[in-house]
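Structures are listed in the sections that come next.
Just so it is clear, none of the values below were taken in a lab; they were calculated from the coordinates. Fair warning: this is a prediction, and the values are worked out from it, not measured in the lab. Cβ atoms are built from the backbone, for glycine too; each structure is taken alone.
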Structure I
Amino acid sequence: MKIRAVLFDLDNTLFDHPASARAGLDAFLQYLETERSDELTRWWFEIEEVNYNRFLTKELSFQEQRRERLRHFLPLAGLTVPQTNTRIDELFTTYLQNYEEAWTAFPDAAPALQGLRAIGMPVGVITNGNHDQQTSKINRIGLEPLLDRIFTSELTNHAKPAQEAFMEPCRSMNVSPAETLYVGDSYRVDIEGARNAGLQALHLNREGTRRQGTIQSLAELPPRLIEGTL
């Protein structure tokens, strides 16, 4: 079936979250006068994932998941957790400022979106997370003019991999799921979620091997759509 719209994941697909977060963490550790290490970086990402998922399941508010991240991380860095939420928030703001200054898109993101728009393809984003932060990322990294719609889990009240997280954007863009292609980096959240909702899907696996249903770069996408070789 012909593709009439393409939807993308944001973090780790269009937006280079790992590079941005590592830069933000390095600057944060320097502020804390703590030496960076691969172990601390690994713990930061693990703690981030656990508590962000708690936010997505509505166990924690967006602000509280930030506090929980520092409550778990600071002792691992040999530091004392502040006794007040106000001080924890101040510390996280320091990290956040450095993280935001490092926000960057993957080099293949803008060219791929431009290529899709050149062939008249509507494009959008489906992303889990806080609406203000996710739209701010898109604006800061220069992709906002290249997108027709942005759907966040906070806006739609549905987080991937729930089927409705994919089906509501299709309805909003007036395309059927079967005519919509979804591209994302997480096989479970993005690819299985999209396919379960009836969309076609391509797994972006930048470090993996090339196989059916997988691309290693977004640069592959416009030519494959033109050739009909999904």
Structure II
Amino acid sequence: MMTNQQTVQPLEQKMFFDVIQERRSVRAYDPSVKISREEITEMLEQATLAPSSSNLQPWRFLVIDSPELKQKLHPIAFNQQQVLDASAVIAVLGDVESYKKAERIYGQAVEAGFMPADTAKSFMERTVGMYSSLPPEAARQIVMVDGGLISMQLMLIARAKGYDTVPMGGYDKAKFVEAFGIPAHYAPVMLIALGKAANPGHPTTRLPINEVAFFNELPSV
């Protein structure tokens, strides 16, 4: 006899897999669709459940939704039309000084009952000592990985809510940093256009899994 849990779980799995399979990189947006800041904030909050190195949560978001600032961003993003037509463009940034929030982060874990105070103190001291002494390129690499994790999570959340996205690496990072006053300790990860598709994203193909996944050892060629 099947239990309720056994019947519900496959449905939940199907819904999740549907979101993954329906996500497309969309470049044509309906400019009349405006996503509220409240809903964008809700999506970002859900996205922050993504994992990060030592749980330092180095992601920072600059949500660009005013027409004037999208016009400003447009040439910096090589005149890509989605910058103007999407409801918002979210700049995902990585804070290489996120270790400065370690005491607060681990303190919250103590308050939530997830970690004893002495363990949190030890974690905080070790984390601050290690991350504050990293070479700049190593610190940047960590926040780029964490920024990629949360970006994918955000795009899937948007699709689950019926919206569309496209990750954008094609923009002049130096000009973006200068034009939008990005602090030096924030590393630009990517831009994500967010809105409602005017035209569906193009379907794409993938390499066969046996050409990209290997068990225990890589092929010699």
Structure III
Amino acid sequence: MTDATPAGRIRLLLADDEHLIRGALEALLGLEPDIDVVASADNGVTAIELALATNPDICLLDLEMPQADGLEAAAKILAAVNTRVIIVTRHARPGVLRRALSSKVSGFVPKSTPAQELAVVIRAVAAGKRYIDPEIAAAALTAERSPLTDRELETLRISRSTTSVAQIAQKLHLAPGTVRNYLSSAMIKLDAASRHEAAEKAWQQGWI
């Protein structure tokens, strides 16, 4: 899958942890006369590794992936590879689009987009354009902005997959007391009874 691609064709990396969807997209997009799927991955970390190895023109990344989500993977890929990223998502949570744009993502589309339409988006992004699904854009414009600081958001994000304050502190290289302060502040701002409720509220809004 890493063979040379003829000039003028778009070299595509595809990452999605849902095997049926990834396989279907790989097959359907591979039928397009100007698109070659040069790599595919089922998690964000592998997507980053393959992007570094294959240097694709476009990375099509699922938002929700294990090990590193689509936006985390996009940020690391764009920092190291001259490529463009399109995010696909089943759940277009309002704040996610703002996060995507701040990560310099070039496209944002729902998973319900037919393969032929997705191919059109891929071509547009490969040509240097940006594409945002109109419904997702409209929802983002009316969405509430996050009242949380970057540190509070980062702490809540990690708390979704980590059970103890000590583990969160270790990952963020902070004192446990500092982590508790961030979590407490986030809970107050979000009117949440626990850090888990605060993290869920922030996730539902697409802030983390």
Legend entry - Winner on distance in nm of label points 7 Å out along Cα→Cβ at positions 63 and 119 once structures I, II, III are ranked, highest first: I
Legend entry - Given 1.9 for distance in nm of label points 7 Å out along Cα→Cβ at positions 15 and 87, calculated: source structure among I, II, III: II
Legend entry - For 15 (relative contact order in percent (Cα under 8 Å, 6 or more apart), calculated) the corresponding structure among I, II, III: III
Legend entry - distance in nm of label points 7 Å out along Cα→Cβ at positions 79 and 103 from the coordinates reads 1.2; which among I, II, III: III
